[in-house]
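Structures given as structure tokens follow.
Derivation of every value follows stated rules applied to the coordinates shown; laboratory data play no part. All figures in this text were calculated on a predicted structure; none of them were measured in a lab. Cβ atoms are built from the backbone, for glycine too; each structure is taken alone.
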Structure I
Amino acid sequence: MKFSPLTKLFPFAFCFTLLSLSACASKKDMITESKKDVIDIIHKVNQHWQAEHPYTVRAFWDNAAYHTGNMEAYFLTGNEAYREYSQKWAEHNEWKGAKSTDKSQWRYHYGENDLYVLFGDWQTCFQTYIDLYNIEPEEIKIERAKEVMYYQMSTENRDYWWWSDGLYMAMPVMTKLYKLTGDELFLEKMQEYYQFAEELMYDEEYALFFRDAKYVYPKEPTINGKKNFWSRGNGWVFAAYAKVMQDLPEDNAFRKKIEQRFIAMAASLKKIQQPEGYWTRSLLDPEHAPGPETSGTAFFTYAYFWGINNGLLDKKEYLPTAAKAWSYLSKTALQEDFTIGYVQPIGERAIPGQTVDARSTANFGVGAFLLAACELARYLD
């Protein structure tokens, strides 16, 4: 019996088609939720948090980091209750961070009182104030932000961002003010402050940041003698890159450098993700502080989806990483009552023996989760 060339080829074509469909199906199945499902999760998580936590809290970094996620939820969903919650928080804090009016006393090393106006943890709130101004412009909303940042830029100091968290806390403030005012000084000073931070904390080998100078290897190694990179500390940086690139012109030379750092960090983090989708508190040494941690993982997830959505990260290469991280966030971190668990408490390092479990939650962890979920929803769109 003779077969035509087409008949002979058909079984192979049929098998190829099946393999192609299988590959497409497996890619699609990486994320099982629809955009509607993800938005539903956002609402339930955010409404649960706001119902149990009044807006009458200070404008320090931990609350302010939550509000960056809350505002992202507002921009995605248009839910006015979210905007009103942040508006009332801002009004409660008089549209300020630290409230000292005596510039001769302003400080920028660690401090939680009103003298530490130049400390980035008291400047994070300006991100939300600027967002609220852009929705409904009133000068009072940004008056203090401009006063503080213009004063800071008038000084000769360049060491304002001496800890990795500071890049998330303050760098987006400067790009938002640049976009608002068009003043190039914000970009010049941001580059200067960032360069100091990079020279102090950046590790070329792993494309990761030490939390601050105390942890630069060989200082404070992990229990197995490895470089001690803290998950949340690098989460702040990775997310900061994503946030500042949104407001930097694409042809800006400094933006090109941030893009390179962002892509290098994405590649590095991909290699050390745990099989379950999370990153451990000590990135290179899971034995140092084993088990899941949500805040670092959520910031990484946000930045991965942002990078994919904006064409900086190849979808084929990085979608599995982002999808696996979301699977952890939605199936393990997210609790039945819509609390976000496994958030390491406030600190500056991975602590051996510290308990982080399903009941461990925090405002900044919820904010990070909201950022990740919002960017996933945009991907699904």
Structure II
Amino acid sequence: MNSLLGNMKYSKFFIAGILALAAITSAAQDKTQKYDFKEATELTLIGKLMDTPQPYDRVDTVKYKGWTEWENFEVRTTTGIAVVFKTDSKNIVIDPVYGKAHLSPNAGGYAYKGFDLYILRDGKWLWAAANGPAEGSEGKRINLISNMDGSMHECLLYFPLYSEMKSVQIGVDKGAALEPIPSPFRHRIAIYGSSFTHGVSCGRAGMAYPAQFTRRTGIQLLSLGMSGQCKMQPYAAEVLKDADVEGYIFDTYSNPSPEQIRERLFPFIEKLQSTHPDVPLIFQRTIRRENRNFNTKSDYNESYRIHVADSMMNITCKKYKNVYYIHPDATADDHEATIDGVHPSDYGYALWEKSIEKKVLKILKKYGIK
């Protein structure tokens, strides 16, 4: 009996030792895992309205003046920017260097600081992975995806919606391929808008409705989303008129006051048409906000703003050529596709995209954009 007990104790110690050794070996392998890295600029960036000295900024704020301090930050965030590449790596990691970042209660962490990966399968972009840093660990490596099959994949990686990026190093297994591919998206259509266009309250960067539209249609939207600050400012018009684009989509009635709509709409259109007289300008009415359901002041203010926008667009579409007005819809049947009563949930943004897709494509087709 004593011999049996001694053997059992020995077995327990032996098993424990084996498990400890396995854990140490696994940890050592994790620490010694080797990657090859490339800066995202060595691959193929998409979604940018124009070239900038800092490659991950959306606007050159030295060249284009007039921004407030907050607006200056917003146009340097990477919303709408993505990188495409191919790799046969089983693992993908990211070493990011962040500048300023902003988090509000109605923003998801994966969206405002994280990266969102899609992979092409059977001709469609299929979601693959998303990850981002925990608070206070922004300088650490992000493990994006592991245990892929080692075959060659075409990848679409969205950058954070509400962060300024100084560097984005993409890492793959040592010796694996990491190569640029031509942009899989056609044309260059600018989209200028509010927090809705910026993607506020999305769960992931790829759920912003301009990103969804691009994946679903293959037509590239170049985002100048400016949360809370899309008010048809003259300096924003300067950026848009200088952009090399084939058309414009606007979400310009979600932020400005009725007075600003009346004062700024015609000069805004005329500035754009001074350099792009023959391209479509597609304006969207703002969506219905769920905070109107019981808040009588919000209900009145939103109703009046929409009334002014509708009235002005009735005049505008007759006054100017190549101007269109469409009505998006992000409202679910149960009125629950919202995060905070203003911004849609991911489902709400999907509803928005579907509500405008056919309308926008029909207009763009008139201009040979298809």
Structure III
Amino acid sequence: MNCTCCKYNKDAYLKQTTIDTINEQLQEKNIPRKVDKYWVCQKRKGAFPKVLEQTLSDRNKYLILLKEEKEKSDCDSKLIEEYQTHQIGAKLFANAGFGLFNNEYFEFSNYQVAECITAEGRRIHKQMELLAQNKPFNFKVIFGFTDSTFFNAGADITKVRDFIQVCKDKLGVIVEIKSVFINSIFYSKKNRYVAWTGNEKDEPIIKGLDGLSDSNPLWVRKWFKKIVIEIVKHPETRFDVIPEMIKEAFDELDSGPINRAEELKFTQRLKLHLYEYKGHPRIVELANLLDKDKGDLVHWYETFTEVYVKSKQCWKRKKGYSVKPENLNLDEYKNLLLNKLTDSLEIGGFNMDDLRRNVSHVETIPINKFGGLSIEQ
């Protein structure tokens, strides 16, 4: 890239739309730099493109074999698994190109190559969306990111196949139908969605939702997943079923047979040494209590203590935390579950204020923009 031999060869220049996209990315990230032009050598092909070309050719071969085997009446499950493994491996290798060139520890890392890969992907996505939205397809674009685009094409599979062929002919890209969903929820943040094929044998796909983050307690993750799956699989009964599920979750927390030490534990891996955690007294205290440092996991529980307020002549509950599951503040856990579910429920048509009043007496605890109870932002 940016070789000396093709510097003045206009045929080697990247499309202006790709350059514009790179500059948009730089502006979004507040990087004070502007790209005028990039060019790619027309006389020599780099090592990675050579390998990539062979890899994609191999993947296409295995996709064809996979399709043929699946269509057989006496298909061989071992062959299907073998072909699937080959094609997935090839895809992962191809997709790793960006990460490779954007990794500072890679001997041949090159930020220019990395930003060109991203920008070219965005350019192609925009063109695909324009093709899909306009005649003769008139698809409704729902969501798109990196290497996937979701759109509502109705039931006309012929149009979908035609669209795939046009993408190959006009844009020079191979597009595949990865999944067909009958119900889905898409969120405003990139690459976050829940979707279901309608086949009872298939589990809904839950992608990138914060409610399933490993740092959340197991109890929160368990009920978050159950409720989100219920919404996407049975939307027609959601207004009756979901409030009852939340009540069931709260009842289990109050008096159910759960292992509180395991299911109500928050965890976080220390990314820094303790002396680097300035302004985070809680994490430092937890690390000291547990004798942990960079790379280790710390854990804690949300608790409360009763404090006597002399001026008001009364006892007041004070929130806190502990490395032991004692004096647990169960309202904090209930609020966390509701906070994690808020986006999904609001998209599903629920009024959160009404729902909170309906399911419990839990007091609303405001969350910050980074996601509530995280002790490291």
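Starting from the value 2.8: which structure in I, II, III was distance in nm of label points 7 Å out along Cα→Cβ at positions 42 and 274 calculated from?
On the way: I: 2.8; II: 4.3; III: 6.3.
Comparing all candidates, it corresponds to I.
Quick check on the output: 97, 50, 45 is Cα extents along the principal axes in Å, derived from one of I, II, III. Which one produced it?
I
Quick one: helix-only ellipticity at 222 nm (-39500 (n - 2.57) for each DSSP H run of 4 or more, over all residues; to 500) came out at -18500 when computed from one of I, II, III, so which one is it?
Label of the originating structure: I.
To which of I, II, III does the computed value 2.8 (mean projected area of the Cα convex hull in nm², for residues 298-337 alone) belong?
Going through each structure in turn, the value belongs to I.
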